[in-house]
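Once you scroll down, you'll see the structures, which are given as structure tokens.
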Structure I
């Protein structure tokens, strides 16, 4: 059984030879630069110059030699978007750049990550402003330059392949270009404007899917779609507002993915936080795979999620507590946490082992080693 067969078996809710493993394939299953350097050194690999796949989150491109040593089953394909390789400039003691959406990102001096410093649609705008904006071309061939060859190589070597998106989710992108506070106000006070902005991102994403499928469709099994709809304790909008305003747009995206990408293809949806109340909605609109499975958020109990949704929903993530145990626990606590998560989520298939979101910079390499050791000890069916 090769890696792709292993992943497909898991997503089809069948027990393979072992639980599949993902690290580094997407912007939400990755590892930051310094954590990666420590891990590569621990594995006896030459660290060398570290390429980044996402400057904002400082996510490393893991070398193929590292991925092979870790027996990672998934490979990621990242389009040539600005945040992969932006033109940085010095500003106010830090570093900044502006992306293709006219959002300005800033990293303060001594900082690691970039935060949003300016948004193009802040303040008073109209639907005419949205329509007249210089939107990027989501079908630009430059986005896919060189990716077909790489995807073909990964496919021929038997890996499962996930394609990164052109941008974050429709809800999250509206928060970025409008400003989060203002977009929440729009949803409540001016929903027609909010919906027009979301619809623009839906339009661009579908255009991206269509072009990506033409170039890469025969190799790709998943596309990372995303919208963080919750925080640690609760949803970011009411269930009613989600169902009325956001859910129909998500449905359009997932239907378009299924339309353009050939089978076997699975709808992968990343949504952080306490999302338990709207997981049935995700299933209703076609989600096959849920990530990151933030089990430390309210109501996100692993055994409960597996019992209630495990027949229909595959879990990609949830493999270890990355908020508390992985960065702050002992190696033995990490091992115990990993073993428990596998015991809860792996039976019957429907589980791809991955951390809950990205491995952050403060994770000790001893704990990463413990995670890998425990996973290998418990992964066999």
Structure II
């Protein structure tokens, strides 16, 4: 039983390490989920008062989960670590049970964007971990460590804690080192022109005898006319619809301009050449110094024949003030959903390089290189 208890402790530790790692890679993703939970529990005013609170909680929680998992596996400081894990699992289990019952937050984010679970799957996953943890408590009996082991344990804890915290903060300040989102580098967001499929048309008719309605595809409709010479007499046309099978590989993404007042996202992404999209969730956030760096980059890119744009979730009423403040009237701004922007980039602002509908590179504004250092080939 002793070895089985150790095995269960290591299994729980591995789950904590995996969960902590995939969230430490993308702490802002966890911060957005924390913001959602805080709003669901009616504490949205807290975020308005302390806007940096979610990311601080996220960095702390991700790092703690990662470190605790490593400590469980190593076996150092077994008693305090076991009790800390027990408290964390109690909190997670209660929270996910409430979430599963109410479904107010559809994805708990326990494994970030790497693995998606339903609320009930997450709850039962926590129940299994609770059982393994209890059995580990019972069978993996605690032993008093020697002074040397305690010294090694402290050194291990400090070293691991420092490395994990540094890793998490780096991913928060810049872009995630590993991207699990739809807009990761290498992903094709729209099909190439030669791969695009023609629109699919449907027509709905009502049978004049039975009053039953039926929707026909175009091929099916042509066959119906052939099979029934009196089809036009026996059926009455009601309506039609057209489906464009060529869609953007990211739900909720759109680009609506002030002048056009229509979604031009598909046309923008199918541009044959290099495009740069600057993502800004809130136009009030970037400083003048930041925007000067970004706008100079976009102008140099435009001079090299690149397509450029800014997308934001801020209301149109703020656009004129923003362009005047930062002297960027020559750069077109488009509106899109805030969640879509936060899915594309974590940096605010962030820059996405797209070529022929494929994501080539993503840059945090802090690590934005000169355009001259980027391989831009519009051929």
Out of I, II, which one gives 17 for relative contact order in percent (Cα under 8 Å, 6 or more apart) as computed from the coordinates?
II
Please state which of the structures I, II yields 1.3 when distance in nm of label points 7 Å out along Cα→Cβ at positions 253 and 317 is computed from it.
I
Using distance in nm of label points 7 Å out along Cα→Cβ at positions 21 and 341 for the comparison, can you identify which of I, II gives the largest number?
II
Where does the value 0.94 come from, among I, II, when Rg/Rh (Cα atoms, Kirkwood Rh) is the thing being computed?
I
With helix-only ellipticity at 222 nm (-39500 (n - 2.57) for each DSSP H run of 4 or more, over all residues; to 500) derived as -16000, matching label from I, II
II
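Just so you know, all these numbers are worked out from the coordinates, no wet-lab data involved. Remember, it's a predicted structure, so these values are computed and weren't measured experimentally. Cβ atoms are built from the backbone, for glycine too; each structure is taken alone.
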